[in-house]
Structure I
Amino acid sequence: MGTESPSADYRLAPEQPYPAAVEDAVAAYRGLLAEGFAPSATVIAGDSAGAGLAVAAALSLHQLGLPQPAALVLFSPWVDLGLGALGPPPPGEFMITKPWLEECARFYLAGHPATDPLASPIAADLHGLPPTLIQVGTDELLLTDSRRLHAALTAAGVEATLQEFAHRWHVFQLNAGLLADANRALAAAGEFVRSRATVVSAGGQ
């Protein structure tokens with residue numbers, strides 16, 4: 001079999017609000033399993049709201065009794081759409097604001113409560129999730145979400161690693177190739193994946 005990488009096309013808010021994205025993420029994972037990809041060779045990763053979606057997908061898989069992926073990799077995860085624990089923005093925050101997050105949450109939820117565990121995974125029972133790596137900068141508004149998620153995962157008995165990068169902004173990993181910390185962060189994420197996932201081709205080939 002070739003080395004092509006499947007790409008999931010999932011529904012997006014506001015045209016298709018919650019829970020469409022979670023349903024499609026689960027459908028994509030089911031599709032990988034149907035194609036012969038082993039859970040032990042599969043990692044779910046995401047950044048920002050996509051990192052929250054990654055956690056929600058893993059929670060949904062657990063609820064459905066489907067095998068968990070080998071790991072989760074989360075960059076600057078947004079896991080509390082209620083925004084109740086956000087503090088003042090740190091001095092270096094220049095990417096996101098609380099009013100913008102509030103508007104995004106409103107479009108995504110479309111009337112659903114922010115406390116729904118698959119919308120705000122911080123409110124969920126996190127037992128049974130796979131090993132999880134969280135990376136976050138200290139100069140971003142969502143730093144609190146990362147710390148709360150790490151604490152909640154650890155309390156639930158999940159192997160969780162939190163890596164904080166001083167004076168870095170929201171999803172700074174996008175600056176890989178230009179920023180030394182971004183290079184270091186992606187190298188650490190790659191090492192985490194290699195240490196947790198088993199490399200198996202689809203169909204065992």
Structure II
Amino acid sequence: MLLIHGGLWEDTGADFFWRRTGIIDGLSERGLDVIAPERLRRATDWPAEARHIAGATGDERGLTVVGGSFGCAAAVRLALDFPLVVGRLVLAWPAALADQFTTIRMRAGLSRQGAHGATLDALLGDTTLPGASDDELADLAIPVGIVPAVPPDPLHVRSTVDALLRLLPLASELPGCPEAPRPEFPPYREAFLDAVTTFSAG
């Protein structure tokens with residue numbers, strides 16, 4: 001299983017997102033081999049993220065890939081650009097820019113960190129999920145499990161989940177929970193791990 005952590009031009013890493021939350025250990029205890037690479041720092045677009053992550057998978061094929069938050073955009077791009085690597089996909093708490101205020105806030109925050117022009121457009125976009133067109137999502141013919149954020153927030157809105165369920169041909173909704181790094185997550189951890197493990201097994 002390949003885990004792709006969240007964050008966008010932040011210091012959030014795999015250790016913070018997956019290990020400290022008990023997800024890596026929990027999946028390992030359920031018999032899964034886990035790969036949790038660091039995403040590309042300061043990526044200029046999602047294809048660059050996908051190439052970087054693909055390089056961390058070695059010769060692995062047909063992986064269950066779990067993306068968290070903005071890691072969902074990288075996970076989908078990986079599935080589109082490296083289809084042999086990805087056999088099943090879990091989009092946990094998919095992040096997107098669902099309203100104008102959130103878009104302005106994200107663009108301003110990334111601009112302060114040095115992202116400008118084409119990089120902002122490439123990373124944030126104006127589609128259902130950053131990094132992929134709706135037509136590409138509609139052509140993604142692999143099983144996809146979607147974990148809604150509970151409760152939703154401006155980056156992790158219910159409307160994104162609903163749109164993905166409509167667009168992805170083999171999508172199903174998994175039990176919702178708070179995003180893993182949030183302090184509200186621990187009571188949901190076992191249910192999240194069980195859902196991901198069951199989905200991975202098909």
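The numbers here are math on the coordinates, done by the rules we state, and not lab data. Note that the structure is a prediction, hence the values are computed from the model and not measured. Cβ atoms are built from the backbone, for glycine too; each structure is taken alone.
When volume of the Cα convex hull per residue in Å³ is calculated, the result is 104; to which of the structures I, II does this value belong?
The read-out was computed on structure II.
Any idea which of I, II comes out highest on FRET efficiency 1/(1 + (r/R0)^6) of positions 97 and 129 (r between Cβ atoms, R0 = 25 Å, to 0.05)?
Working: I: 0.25; II: 1.00.
Sorting by FRET efficiency 1/(1 + (r/R0)^6) of positions 97 and 129 (r between Cβ atoms, R0 = 25 Å, to 0.05) in descending order puts II first.
Give the label, chosen from I, II, of the structure having the highest value of relative contact order in percent (Cα under 8 Å, 6 or more apart).
I
To which of I, II does the computed value 1.02 (Rg/Rh (Cα atoms, Kirkwood Rh), for residues 25-112 alone) belong?
Here the read-out was taken from II.
Hey, mean count of other Cβ atoms within 10 Å over residues 9-16 derived from one of I, II reads 15.5; which structure?
II
On distance in nm of label points 7 Å out along Cα→Cβ at positions 41 and 185, which of the structures labelled I, II is highest?
Structure I gives the largest value of distance in nm of label points 7 Å out along Cα→Cβ at positions 41 and 185 among I, II.
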